[in-house]
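Chemist: These are the structures in question, set out in turn.
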Structure P
Amino acid sequence: MQYARRIVGRKIFGGQSTYIPLKVDTAGVIAIIFAQSIILFPATLASFLPNPLLQRWAQGFVRGNLVYTLIYALLIIFFCYFYTAIVFNPRDLSENMKKYGGFIPGIRPGVSTAEFLDFVMTRITLAGAIFIAFIAIFPDLIMAWLKVPYLVASFFGGTAILIVVGVMLDTIKQIESHLLTHHYEGFLKAGRVRARR
């Protein structure tokens, strides 16, 4: 992303190159939580209603079943796209870039930039959604292949890994921001600049 140089009075602003930090997994664990809520609904409904047809239908949505795994993975992919569509607005981003003189080289500012950002985000989200779906169904695969209980298999993947990694990354960001703030506080106290006479 490039910013055009602007001259305001005697000062020159802009003229720099930067990037847009697009996340591969915008939804994070939220997609998995929504997918689990939806896929557990038939079993919950069958436990309340003593209908044998409904209970037989709910047996297909039991952990470890192939139908459960496929529907669970598809729901995760759907909710990754759904959450990304709600959170990421390429039109607002392109308008802000245009307002401040920013552009993507080779792409016209405005609607073309919004379409390009939407195109890129769709491709990035696909890779992230497939990865998140794989992480979520990995304990089921371990349970099926190694014939171990789900509690043992869940140590090797699933939402716990995503939560731990997310918390670690957030903690690192907070530590870096505190160190940067501490550095600037020392700089501002020690290096007072006097006005010219």
Structure Q
Amino acid sequence: MMELAIKGSKSTVKVSEAAFDRPYSEALVHQVLNAYLAGARSGTKATKSRSDVRGGGRKPWRQKGTGHARAGTIRSPIWRGGGHTFALRPRDFSQKVNRKMYRGAMQAILSELLRQDRFEVVDGFDLEEPKTKALKAKLADYGDSRVLIITENVGPNLYLASRNLRNVNVIDSAAIDPVSLVNTDKVIATVDAVNKIQEWLG
């Protein structure tokens, strides 16, 4: 076990070394990030081939004697209004990642954030009213840095206050993902969120 200091307090929170002191593996993190981003692709694009385009059942002219090149359908890919030669089809871009690999990548990312002093623990992160100005004042020390706030349950006031801040993202501890963690300058997590994270990863 290791201890993380709580910002603005003399107390600490105990966390497992498995979740917050894992060596960084660039290859593992890269593979999991690619798989996560690939799984987010919709893969719904589609175009019509010559068999999907309506019409073209009749041969436009006879095979010989007209002076035209031979043609079997007006929906040929070389005709205007015809189908596509290599028509796009819906496809699944998702990649298989084992649960152990995914958890290992998350552990490596969190550990690296902690080593780089980009991970902070706070007692709580609540707002009395849904005011963007109040949240901005709370995060004044971070300037224009990209900040990710992780709480056990995102309250409505915090959610509403963060919507208009371009560099602030609020997320539930159960919904953290590798892309959100990597694409941020500072992570602020509540004690309850840290405990939930280490229950899952530790």
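What follows draws every value from the coordinates through simple rules; no lab data is involved. None of these values were measured; they are calculated from a predicted model. Cβ atoms are built from the backbone, for glycine too; each structure is taken alone.
Chemist: For distance in nm of label points 7 Å out along Cα→Cβ at positions 100 and 124, which of the structures P, Q scores highest?
Modeler: Values: P: 1.6; Q: 4.1.
Largest value of distance in nm of label points 7 Å out along Cα→Cβ at positions 100 and 124: Q.
Chemist: Something else: Given structures P, Q, which gives the highest value for FRET efficiency 1/(1 + (r/R0)^6) of positions 36 and 60 (r between Cβ atoms, R0 = 25 Å, to 0.05)? Numbers along the way, then the final one.
Modeler: On the way: P: 0.95; Q: 0.00.
Result for FRET efficiency 1/(1 + (r/R0)^6) of positions 36 and 60 (r between Cβ atoms, R0 = 25 Å, to 0.05) over P, Q: largest is P.
Chemist: P, Q: which one has distance in nm of label points 7 Å out along Cα→Cβ at positions 148 and 172, as calculated, at 2.6? Each step should come with its number before you reach the end.
Modeler: Details: P: 2.6; Q: 1.7.
Derived from the structure labelled P.
Chemist: The value 55, 21, 12 for semi-axes √(5λ) of the Cα gyration tensor in Å was derived from one model only; which of P, Q is it? Kindly include the intermediate steps, with their values, before the conclusion.
Modeler: On the way: P: 48, 24, 14; Q: 55, 21, 12.
Computing semi-axes √(5λ) of the Cα gyration tensor in Å on every structure in P, Q gives 55, 21, 12 only for Q.
Chemist: Upon calculation of helix-only ellipticity at 222 nm (-39500 (n - 2.57) for each DSSP H run of 4 or more, over all residues; to 500) from the atomic coordinates, which of the structures P, Q produces -22500?
Modeler: P
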